[in-house]
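Given below, in the form of structure tokens, are the structures.
Derivation of every value follows stated rules applied to the coordinates shown; laboratory data play no part. This one's a predicted model, so the numbers in the text were calculated from it and none came from an experiment. Cβ atoms are built from the backbone, for glycine too; each structure is taken alone.
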Structure I
Amino acid sequence: MNYQTFELSHAMIAPWRVGSRLLHRLHSHALNPLAYTTLGKAIAAGCELFEGLTRRYGKPEFGIEQTMIHGLPVPVAEEIVLSKPFCDLLHFDRDERVCGKRYDPKVLLVAPMSGHYATLLRGTVQAMIQEHNLYITDWRDARTIPLALGSFDFHDYVDYLIEFIRFIGSNTHVIAVCQPSVPALVAAAVMAAMDDPCQPASLTLMGGPIDTRRNPTEVNQLAGSRPLAWFEENAIDRVPFPHAGCMRQVYPGFLQLGGFMSMNLDRHMQAHWKFFQHLVAGDCDSAGQHRKFYEEYLAVMDLPAEFYLQTVKTVFQEHALPERTLEHRGELVDCGAIRRTALMTVEGELDDICGVGQTEAAQDLCASIPTDERVHYVQPGVGHYGVFNGTRWRTEIQPRIREMIRTIQFKRRVQPAPAA
């Protein structure tokens, strides 16, 4: 299905969606006696299920209005501190008039550019923001970026990260979640080779495909089993009119979403069947949890074709970084040049996207980092999503990252400068 067909299908189903909403209102209205019967509830539930499965989800909001510091509710404001064509650097500004002047470690949280918006890391942000001066990369949907603003590939991604780190300043701690683990490690190596004064104080890689030859998953096998031409023919399309990015070549978000859902199709089907049952039974709490999860999960963005294809080739087919053949702007990337950046790698025992060992490969590449500044942790009982979100993230993984960051801060005997 190409992009134009997808858009046409969405337009054709619009009248059905309007009818479904009207039918839902009719069978859930308090003045309609049928709304109190099992049949009426089932019709209303079916209409809501249809609407949820067929509508287009826009970019969600972080919606983080406050955090708790020393037991006090502290207001939080999102601010764009640096804007680029393909990404905004967001800062979560805590109101120091309430909590007092703080010198918490500066952290750049690198969100993945892999189909979902940065808001997928809302839980990650909420856990970090209490004790860290937090920034996050907010990648833009490629279909909203005019063609005149140019292309964006893997090396542009690396350059963006270097620029963001320099903007935030020295003694910045970088946390990369999943896909950006490779460009974040490359950025750290490039900055180390330049002896950049702003090279990261620490680098935490979470569930990232550093070496996909280790314990390969279904995703890795698919990416490595097809020639690059196959991906160009079957995964790349042009943004149709009337989107701002009309004619830009992209990897459509709906294709990425379809791939993710097909990996666990039975689980998603069961989740929606339970949602229907919860609606009929009037279980508002369970239905609300379902809505909250899928409103985030089904909100997807398009990726620039250059970035997607180059990532497939470099990371999943050529394994250029672990093979030590990767070049950035004509210079060979040497992770052995990293000496002043502490390294932590985190994996999930049940991760079916980045198998155990793939992220740990960074430890072998960064052999010049002192042993006491290299940490590897495997979280039992969690899959890919659980590495950066959920109870285990809040209670077991995040405290370890916090401890590592503060250990490095103390060891360097550096007091972080105020936010830029």
Structure II
Amino acid sequence: MALTDTFIKNLKSAGASAGVKHTDSQGLYLLVKSSGKYWRINYRFAGKQKTLALGVYPTVSLAKARQRRDKARELLADGVDPSTAKKGKKQAQVAAAANTFELVAQEFLATKSESWTPMYGAKWLRGMTKDLFPYIGSLALASITAPILLNALRKCEKRGAIESAHTLRQTAGQVFRYGIQTGRCERNPSSDLQGALKPVNTKHMAAILEPAKVGELMRSISSYTGQPMTKVALVLSALLFQRPANIRQMEWAWVDIENAMLTIPSQDMKRRKHQKVNGRPHFVPLAPQALAALKEMRPLTGHGRYVFPSLLTGERPMSDNTVNSALRRMGYTNTEMTAHGFRATARTLMIERMPGISADVIEAQLAHGKSGPLGSAYDRAEFMDQRRKMMLEWADYLDKLRIGADVIPLRTGT
């Protein structure tokens, strides 16, 4: 007689240690013990008597137990041992749980610890944690298809972070390639998303590129009434045209007044980790105007580590937004001029308005990398004479623009 839901619900344990079997049909039975009610099915495979556990009542209902019994009988009909299939499925589930996108991404990140800088690694993980882990982090790597990945990237895209969405497609691709290499998946769905995201509209850093307007900017800096330290940071941003981080994080240990040289250690430059470790320092010749600005700062901050320390604590450099905020107070919007824009200003005016200065020397002073066998030659001593001369000419040129003197005419010819 087949079991019923009411009968099963009212069943009580008889107290027997081995339990009591209540038969349903086609080998299915309910084993009732003091510890609970267990669904089982007996079957024969390869000449051996076996038992397959189908779940525990009431989590697995009578109807569900019969469905599992029927699936087991189908496997037997196909010559498959249901117990072996169940173990294989469980192992696959365990493997999938150990090979989720987030876990594989963390493992991949660990393999890069020797070659990536801590800052880059933290940025890489921050993007993943914010925009991918919440949506696909718990999914098995092999189960993530192109549409699933695209759906996660679209959430980033919808909030206007178009460039971040493209970056995340690339970083996700790194994880999938690593998954393929380590046998966790067979495909990289990020490759199938080429062209699926909105295009990135590249924006150049805002910068003033017209001599007359640069003269106005220099006069605004000269008359700046904010913090003296901020004013000098603005002056050196214009004179030295180094990356904003290298200006605000400048240390007195880098400054050689006697030899008129700023030496930025390799590890503080924007370089790959192995280049930071093995590269040479970046040298910045100091024109008299730059030396005068630094001498002005010496009585104020020379007792500490940083040339431009935070106003809150001398243990940290000034905020990364200080120079930009000063430019805003001077009336320049973020579409007109930025701290990074001083680099574009210098490069453009030197190329277009100061004949005789080699573009290669300018690029070397900007610390722009160059591919190919000559790339490492950029910072060699043989360039120093040209760079010293260029930095002096640039400082004098800015002075002329500031006082409104005649500027050097635009270069003509080819």
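Observations on the structure shown:
- Test item: log10 I(q)/I(0) by the Debye sum over Cα atoms at q = 0.11, 0.13 Å⁻¹ calculated as -0.88, -1.19, pick one of I, II: I
- Distance in nm of label points 7 Å out along Cα→Cβ at positions 27 and 67 - structure with the largest value, from I, II: I
- If relative contact order in percent (Cα under 8 Å, 6 or more apart) is computed and equals 19, the structure in I, II: I
- Origin of the value 1.18, where Cα Rg over 2.2 N^0.38 Å, for residues 107-210 alone was derived from one of I, II: II
- Label whose coordinates, when helix-only ellipticity at 222 nm (-39500 (n - 2.57) for each DSSP H run of 4 or more, over all residues; to 500) is calculated, return -15000 (choices I, II): II
- With respect to Rg/Rh (Cα atoms, Kirkwood Rh), for residues 11-82 alone, the largest value across structures I, II is given by I.
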